[in-house]
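A.B. asks: Structures are listed in the sections that come next.
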Structure 1
């Protein structure tokens, strides 16, 4: 019945069903506007007794006999209740349901001249789901339509709180809805709320409350419910996409902004705190780069699944972007906030198994609280992010609360990026070289080019500090290109000095490796500076090899130019053995983590030995990184490892110091 309110439709349904239950009953619906009473619906018994309605809204006094209408009108004018069962004149008893809508009122009337009609029977056979609750929300009963619609048996819901079946983000709204029904003692409508079915689905429900008043108090409330999900699917989809992250299905930033107003209102009323946790996933980017977005997406979905176990009516999860999440906690002490932070860290430490891969990540968490650290959500997110970045830099994994000292560090990071953007132009970057030594002869046959930055404001900035900024901002491609060009310039200078037996190795970042113009740029530098391609080595990390097919194409392009290809930090990635025999690789560099402590760690020695023998069996050269002790050299020589680099031989130095202090031939 398009355009008809839920109330009128419900009353029509009641009239029909009551007729089926008691064929002796006269069921009809009266509409009142001001002092005008019109009959808008009659059942078959009425039609037989009083005739058909002459028009859609027929004046009640013209349709109903005087002995019915006159006492009925008096009852309608004076009743203060929503449900009435009363003797009407000498011959009839009436069950009356009253629904008021602004200037309109609707009255369902069931006349019976043999027995009193039962309101409970009336509602049990209504077409709409009806749940009866006490004023505190405890469910008294539900009609069979409600049980069928939502899948619950009476034993599943009777005696339980109605709010248990309401979705988390509708709960506060529904509580206010019931509270206002009790307070105002009149029917109230709720446009939409989420009701959970027995199979875990959430339906969009329109609700109407009808308070039953006894001795001027609301003794119980009839909740007439209507599933509006099918009728508002398009609108629901738009709403869902507006407030939910499309990948994981969790709430998004827009939802957080909307919900935060309710969080603040509740916190002010209860005089407690709201905690905003900024969660960033460590090592996620490396997994994403190594295995691609499909694996990364699966990890993000599982992260949401795990953290969602901690959500409740006072704890909520949101995804802002990428691998950054916000976890909100209402009404919690500092110790409780710490407890949840630890729980999140621990559940994310557990291995992720995706497509037979066993992957590990960790989390850095920064925490800001309302009202201590700010009064709006953007300020709290910013400060929780500052705390999270502080944790990331200092601890790599863990949590910390925001404090004002972090402001300066956060400003420095943003300022550092601005300075880094002009570092090339202002000639603040410099290439240092760390020699790679032939262990048998002690001669230098190659050097690794390592970037250094000296800034007027920040002084010497650690690569561990500015390289991540360059990667996150995209500056790494421009800076990487500059380093390749500097290496080619240096090779030309050596060539002019008669030095043609020293190769330079340049690190290629994952973003740079996947850039479409990489090969053409390198070819341009080789041509411009007349460099023998065999004198330029490109160090590729395992995390650069995201896609096997694309990686093979890129490596073949680079090898066709005559370049030397090495795999940096070998043994720390995820797929070493699968690509080492397939790709056109010349050199394996053993990661320093296996070399540094191998004189004290038997496992490190075993791993280093295995990598060396594996490389030799495949016809590849090996370079050991991080050599700091003579004991390392002895072990490496015994294993037939030909080359090494590390502080034992030389730290990275500027080119003039390399030329001055170390014989090059």
Structure 2
């Protein structure tokens, strides 16, 4: 029996219809007459990374910063009840039901349109259900019977799926580390949940503030002038323009006067190139361009756009909106040409170039009973789909002329069946114009412009484009939405501007690499590359931990934000005399060595700190608290990486 697990009930229903699984089991799952396929669904949030409160014994504060866990924990979602995390009875029954299905399955199949982060959580779900079975993936692009059947027959398994999951685990780990450390560092300054942050947010906010400030700088106005000629050739109106522009109006006016004397006369020109041309006026939408166009044309913020688009996908009216590409695979060629006869010359891509998702298109289903938001987003996608397949065939002709010692060039379009060769032609001047333009900087920063610039950096500025469905770490629209919702950005009628809260945040972090968009792009590219190679994940996470540690340390040792005093302790790492004492840590300003003042639920005393600094270990300390809330006794040591940890029992460093 093959077990198909979808991440929503609507997708499970669509898959059941496509695979002819119309019978229902006792638990409400779908199956066929022979029972060879069973289709079920689980909520996408059933499995999640453990929240930082789990590491902190249920507390909403992590006092030990920088916080780098020894292991990154995942599991079934649980509620924090009095400091203890408990899984609800409903979720327990769901896991038991999955275990029973997995025991009977020969293959477990994940049916989804999401990317690497979802694949990682599915791997955890299989571990929770004790799935010692073959695991594969259906890459859902459209919830039509044809697309689902194709995805089922061409489902992917093996190392490639494992690598994609590994990449997702690294992204989850980086997200958790950043969110826990940055939020907790600012919580020590301003209080709980004062600056909620995700990985991209600080870098995006720095880019927004920089763009906004640059717009407010008044640059000297530079005006340039040009002269153009309009004429007739072969029954076509052609415009010729010089390659040179003039900074003085008098120079352009002098040339304009010379050309005006030739108005109505015939001069010699030359056809320098003749090229057949197929002009595709628009590309298909992907998730990035859908969010940009929706802001500009509909006034919808990204959250509103994606909510409507996801519902349209689940209703089978459009292909998956969470796509990173604008092309179509070759196996859709016959289907698209049947629907759009004018798409016969459309450039379809080989399957291996876009194996996971494709550009957003509408399906053949009739849209019925849509909400206002769904209707408007559907019409937007439908129009762009038709425009993408509407090509214009013609012959593009390049024409050059030298008139009054000035070289001019222009192009003309002839019908596809016209005959034209290079050589001399007669060109009749019918009009002359003088024009000017100035470098104009907009006075306001629009959400559409900022989102486009951010997407250009994050989703096209890397070494290699990501072909997987878009996950949270590349969702620039969700980043902009968070900045607005969390009070960092003010949005009004399409315009955005940073708030005072944003300025306060950047006053602390703007000079750190936390605000470096280039560093962020390098990190997500490196994690994405794990889906394409055999590189182990531990070195990537270790590099990220080593990068984040000193940045968080600089936040919690900021003398402008925290009270501090110089102690008499000598740094055990570099020998500097006079470690600085802060509320959360004791740090060396020379080498970055630090000792947390709170460790595993216990506040270190002056005696404990003195022993650590002088002897690099302490006497046995009673009062540490484990994950289950129980107190225990242990000694602390400074390890060979100059971090504080528990002593190994075999070391025998105390009697």
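Coordinate-derived values only; no laboratory data. This one's a predicted model, so the numbers in the text were calculated from it and none came from an experiment. Cβ atoms are built from the backbone, for glycine too; each structure is taken alone.
A.B. asks: Say we calculate distance in nm of label points 7 Å out along Cα→Cβ at positions 46 and 582 for every structure; which of 1, 2 gives the highest result?
C.D. replies: When distance in nm of label points 7 Å out along Cα→Cβ at positions 46 and 582 is calculated for 1, 2, structure 1 comes out on top.
A.B. asks: Output the label of whichever structure in 1, 2 has the greatest value of FRET efficiency 1/(1 + (r/R0)^6) of positions 254 and 430 (r between Cβ atoms, R0 = 30 Å, to 0.05).
C.D. replies: Numbers: 1: 0.10; 2: 0.90.
The maximum falls on structure 2.
A.B. asks: Moving to a separate point now. Compute Kirkwood radius over Cα pairs in Å for each of 1, 2 and report the one that scores greatest.
C.D. replies: On the way: 1: 31.3; 2: 29.5.
With respect to Kirkwood radius over Cα pairs in Å, the highest-scoring structure among 1, 2 is 1.
A.B. asks: Who wins on distance in nm of label points 7 Å out along Cα→Cβ at positions 494 and 646 among 1, 2, i.e. which is largest? Kindly include the intermediate steps, with their values, before the conclusion.
C.D. replies: On the way: 1: 2.3; 2: 6.0.
Ranking 1, 2 on distance in nm of label points 7 Å out along Cα→Cβ at positions 494 and 646, first place is 2.
A.B. asks: For which of 1, 2 does percent of Cα pairs over 27 Å apart, for residues 150-445 alone, calculated from the coordinates, equal 56?
C.D. replies: Label of the originating structure: 1.
A.B. asks: A further question follows. With distance in nm of label points 7 Å out along Cα→Cβ at positions 246 and 302 computed per structure, which member of 1, 2 shows the largest figure? Spell out each step's value before the answer.
C.D. replies: Values: 1: 2.5; 2: 4.8.
For this comparison of distance in nm of label points 7 Å out along Cα→Cβ at positions 246 and 302, the top structure is 2.
A.B. asks: When relative contact order in percent (Cα under 8 Å, 6 or more apart) is calculated for each of the structures 1, 2, which structure yields the highest value?
C.D. replies: 2
A.B. asks: Figure out for me which of the structures 1, 2 the number 21.0 belongs to, where mean count of other Cβ atoms within 10 Å over residues 134-141 was derived from the coordinates.
C.D. replies: Numbers: 1: 16.1; 2: 21.0.
Structure 2 accounts for this read-out.
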